[in-house]
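In the part that follows, the structures are each spelled out as structure tokens.
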Structure P
Amino acid sequence: MYPRWLWPSLALPGVIWLIVLFLVPFYAVIGVAFGTVDPIFYNPIPVWNPVDWNVGYMGEVLHRFAPGGQLWDISLRTTMYVAVSLAISLLIGYPVAYYIARHVHGRMKAILLVLLIAPFWISYLMRMLAWVNLLAAGGYADRFLSASGIDRVAEAINFHLTVAGHRFGIGPLYDPSSGWLDGQDTTVVLALVYGYIPYLILPLYAALDRIDQSLLEAAVDLGASRFRAFLHVTLPLSKPGILGGAVLIALPMFGDYYTPNLVSGSPRTSMLGNQIDSYFHGGPAPAIGAAITIVMSLFLVVVMAYYILTIHRAARELPS
């Protein structure tokens, strides 16, 4: 009843949008990464022809990412920030999504969903500035920690990561001598969790809400306890939602630079996004910043490919 070209034509505006606003700018970044730099004004000179690409800047960046290089510690710190923030987001977000999807009905569910969407109505910058006021010296956070004695416990706790023989620390949890807004790892992690957790809860809620209740009832009828039914039925079926939400927040976290700038502004909490920003804005080598962007993109493509492969396998395992 419909011509063959109808449905592809409906996708054409979206394809053009992606080409103009993603592929073309991304190729421009590639041209800068494999180009040269004006020796006087340090302006990037992109090279569009792949035959004439200069691989010197890319080789230098790969050397900086190697163990002991300039970007080694920063890449480990970024990975640790994202991993810890993602773990905390899952610990907070999964119970919230599970409760709304499986135990709330009617008007209350609608109210809770509106509350989950409410943070999207407020500017990210305004929400982070509210955290700056909350964590300022002598603010409510300091008063609570001092009154409860938690600050003395947190001051004694340090986290360390050993990778390829290199000991990388991201602690202490809290150092009263420097304050929350002066290079605290914990502040950056909490700000990342606060900023991105709504993007995790919504995919989790959608995945949990789609699970057929009869599957859980069948597991209980077959002798499984509620915990085992959750462990062997609900959790596996919600895996696509977990991976989708994790990818949705982990990818922008890796490139985030404004959150550490707003809540810390210290080189001790610098992430890879901050390095790219510094090279592009006032830095002497914008080609280095473009090359770092390419390396990060390749890493994130691997993460995205794992997500797509997992979702594809899960779809094939579903009963027809």
Structure Q
Amino acid sequence: MTTQASQESQSARSVLMIRPARFGANPDTAATNAFQARTLEESLAAIRMRVAREFDALATALSDAGVEVCAVDDTAEPEKPDAIFPNNWVSFHADGTVVLYPMLASNRRTERRLEVLEQLVARHHFRVGRTIDLSEHEMTGGYLEGTGSLVLDRVNRLAFASLSPRTHLDPIGDFAQRLDYEVVSFEAFDGAGIPPYHTNVLLCVGAHFAVLCASAIADDARRGAVARILENTGRELIEITPRQMSAFAGNMLELENRAGDKIIVMSATAQQSLDGAQRTGVERYGKIVAVPIPTIEKYGGGSVRCMLAEIHLPHRS
């Protein structure tokens, strides 16, 4: 395991959110996302109206908690039903690096919009030093969907990855080599024997705690190894069940507000699935901010963490 700590904090004070223009249940992602509803049970107009309210509620809750929210509007054309989940196509790092990622669904690839990065620089005064574009792996069928596929221990330079149709070893290795990370990969399955579509539905890594659905990891030895690695970095391990994973309890994210206090953001669905001991365990490490986003979870198949791309970029002097 890497012993040299980076200069990057685990918890970001700023996040990118993309306000959706044409949210929808993406048929191109449904086959690999067991969390996503396959059919619409109401009109698309009604769904989009509720999604807009849920988006605004999360953005407001984060702003009220002292987190800088950089909200950028999606464009209506081309249609991007999953644009609300920007962490799948971009990540931001403390040395000024931006990474762009290869995505499985071809209709998601237009989410990679350089004008989004330009707005972060122009409006929010972040500094970008280099851009690493891993999207070329799409040409050879290699996929790695950002901090959905990778759960990063930014301090210890560890990249946790649950292998799946959206998370492949070749682009993981490319990421690790270019950004000096050590990879902790494993195979995991839900109760139906299907790999979770992203690592961040079964694992959350905060500064001093980690939430893990350990029982989803297929191999006993690998399960123990992942737990030991997390604990050896000084983190308390809070385990969740497969049922709680299906309620997005693993899809939480630790952030830091402008006062330097930790907050842990999750959906109301995730919070309600936790038992008293688990909730108390999480609250030892920060204030819980829980927001109801049931429409986004049902039809998008992702939760709060998926909606947030943490911005670790430096500000311009």
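What follows draws every value from the coordinates through simple rules; no lab data is involved. Just so it is clear, the structure is predicted and the values come from calculations on it, not from any experiment. Cβ atoms are built from the backbone, for glycine too; each structure is taken alone.
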Value 2.0, calculated as distance in nm of label points 7 Å out along Cα→Cβ at positions 196 and 236 from one of P, Q, is from structure Q
Thinking of P, Q, which structure, once helix-only ellipticity at 222 nm (-39500 (n - 2.57) for each DSSP H run of 4 or more, over all residues; to 500) is computed, gives back -20500? P
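Comparing Rg/Rh (Cα atoms, Kirkwood Rh) across P, Q, which is largest?
P
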Comparing FRET efficiency 1/(1 + (r/R0)^6) of positions 116 and 244 (r between Cβ atoms, R0 = 25 Å, to 0.05) across P, Q, which is largest? P
